[in-house]
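Below you'll find the structures, each written out as structure tokens.
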Structure 1
Amino acid sequence: MTPRTPFIALAAAWLGVCTVAHAGTVGEIHRVAHTPSAAIRDAKHSDALRITVWYPAAAGVAETPLQIGPPEHPLFDAGHAAADAPFAPGRHPVILFSHGFGGSARMMAWFGTALARAGDVVIAVDHPGTNGRDPMTMAGGLLVWDRAVDLRVALDTAETDAQIGPHLDRRRLGVAGFSMGGFAALVSAGARVDIDHIIRFCRAHAADATCAAQAEAPDQTMAAREQALKTPAMAALAKHAGDDYAIPGIRAVFVMAPGGIEALAPRSLRTLNTPTSILLGDADPVAPPASNGKLAAASLPHATLKILHGVGHYDFLADCTALGRQQESLCQHFRIPQQRSHATAIATAEAFFASHL
């Protein structure tokens, strides 16, 4: 077993420490799995599930930038990693990761690569029908419980992979997520989905942003979703929304700006015994804390809550480049430097997982 490296450097930088100690090298590897639920959600009905793995890499390999946008003019800097690098020796803790609505694994690489640099293997996916690389679909937006299925398939794929599997310490398994990825993380740990609960909530609280169509899919209004759920095909699938999608062995849950919490059965939150760490910003207009992160913290019996003043929702996306700050709408509203919020998220997650894995 390889010991975890506490992620002190980033946190220390914001405390006025001038020197930054570099931890281990990070590798990035990609795999594709196949699952029937992906074909239902994908716009082209492909059953492919894209998987990204960040991991502690052998010393001496060269990392390259992970960016989003045109190669010559990237809009986001997501970190650094060495493509297909050899793994560092030993077995490492495993963290499953779920991105937000309309996001991607690459968009959250700033977080995944940081945990990998500290000694974890992070397994992330691009959720079909609800990622920023492919067309968004109504099925992707509705079948949110299948996000947990994606994480389970990704874990199974990694475990049986000849290159990845020997380096996974399955006894030390955690899950993390951002926005709807936080929702998925809780479902993966044992929370149950309750579609009727969020419908009732939104009928009574129509002005809550939780009930509004998201910018990434403006056609997916609550009314449109309710109508879609009445179609025979979708109604048949929705009968399984409240099934148990827990992934065995998850010992810790870390979520950032979680969304969709009103779509979880309250009793399932009250009886979820997995330690959970919740990080959110008090200036979040997309996943309002009162109906999401704060609600989860108040419901879960073993939850801790950390609130960042002045931080919004998209602060938890990858770092905006100078061009991104000029051209990308997601980069226009930061009140606090992204790097500061990221450093807090990384330090909080690493300390939390170190104490539970």
Structure 2
Amino acid sequence: MIKAPRDRPLTTFLDGRGDLRALELLRIAAGPIVIAHLWPFLQRAVDGVVYSDRFYQPYVSWYPEASSDVYVVLLWLAVGSAIALSLGAATRVAAAYTAGFVAYNLFLSQTHFHHNRAFLLVMLLGLALLPMGRRLSVDAWVRRHLGKPASSEGPLWPLLLMRFEVVAVFLVSGFSKLIDPDWWGGTVLRIRFADGRTQAEDLGVPDWLLDFVATSEFHAVFGKVAVLTELAIGLGLAFRATRLAALWLEVAFHVSIEAIFAVQVFSYAALAATVIWVTPSARDRTLALAGAARGTRLLQHTVRWLDWTGRMRLEKVAANGHAITLSDRDGSVVHGAAAVRLVLSRLPLTFWFVAPVRLIDVWRRARFGRLS
């Protein structure tokens, strides 16, 4: 279902290695997300209440259950490991312990299970399997000062598993809701909205909009839109030709549901996980800048500060008729405004705003075969 990059057959993608620096962003975001996930357990622990003091239902009788004191220690160690994971300090150990505790806590009781927690666990397991901490981390700083080489290269098969999981989540979730009349008819979303309205008010969503969203007519339509959107995202991510459009739709989807509904940490984890779709090869586009015009210098600084996934190689060249030239990884070359739009559509912070404008370039290339 999920295709490897064009220059990598699937077997090579499974057995090969690639640049994984983009996933360092997921590592950095994982710490706060894990702490947000554990926050209800921490609050109860401060009050002296742990899982065994309330109703709980083990999955199996032989599952090891920690005593109250040991559980609290393990819980606070997980907070420390989540912070270390974001900082990139002893990253492999921190990633392994963080994923291990989240898994242990999830399976302590059937009442702990939520799909958003399972999704978070899959992302943490992927980070634990990959060589993280090679960029933007304490570990990388230590390696540089010890004179050791720093490489973001790693095996690609855990990345493929993470991609498969994301596609599966959207497709399975969307299909299950498609055949559920309460989801398709909007009843479930209306209940979710009632539970999360206070959160939406705290985020500053206008009252007139909340009143409109609260109507049964809105949810009768929005329920169908939400289900079809999940299916569209899952199918879109599975194919290279539609992946960027699916990512744009996914960002809009998660921002919307986080503002209106109570979905715990799912939206944050899913938004952070969008970086798994970055092609695992570094500096695969060359941005050549000529001259010292204000716009050229602004683009140069923008790329230096916002190219967190390491896609662009900057070059200063002599004036050749084009102040801005971008050589794409497929061998195509674009100039001027089209090059600027392509660059901004590949930077994490500007992608969502610029990607729709890129449709103009896609149409022109389809019609004329080139951009200038």
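One of 1, 2 was used to compute distance in nm of label points 7 Å out along Cα→Cβ at positions 149 and 189, and the result was 5.2. Which label is that?
2
For Kirkwood radius over Cα pairs in Å, which of the structures 1, 2 scores highest?
2
When mean count of other Cβ atoms within 10 Å over residues 53-60 is calculated, the result is 10.4; to which of the structures 1, 2 does this value belong?
Answer by label: 2.
Ranked on mean count of other Cβ atoms within 10 Å over residues 29-36, which label among 1, 2 comes first with the largest value?
By mean count of other Cβ atoms within 10 Å over residues 29-36, the leading structure of 1, 2 is 2.
With helix-only ellipticity at 222 nm (-39500 (n - 2.57) for each DSSP H run of 4 or more, over all residues; to 500) derived from the coordinates and found to be -8500, which of 1, 2 does the value describe?
1
Using mean count of other Cβ atoms within 10 Å over residues 45-52 for the comparison, can you identify which of 1, 2 gives the largest number?
Answer by largest value of mean count of other Cβ atoms within 10 Å over residues 45-52: 1.
Every read-out reported here was derived from the displayed coordinates using simple, explicitly stated rules and does not represent laboratory data. Because the structure is a prediction, the values reported are computed rather than measured. Cβ atoms are built from the backbone, for glycine too; each structure is taken alone.
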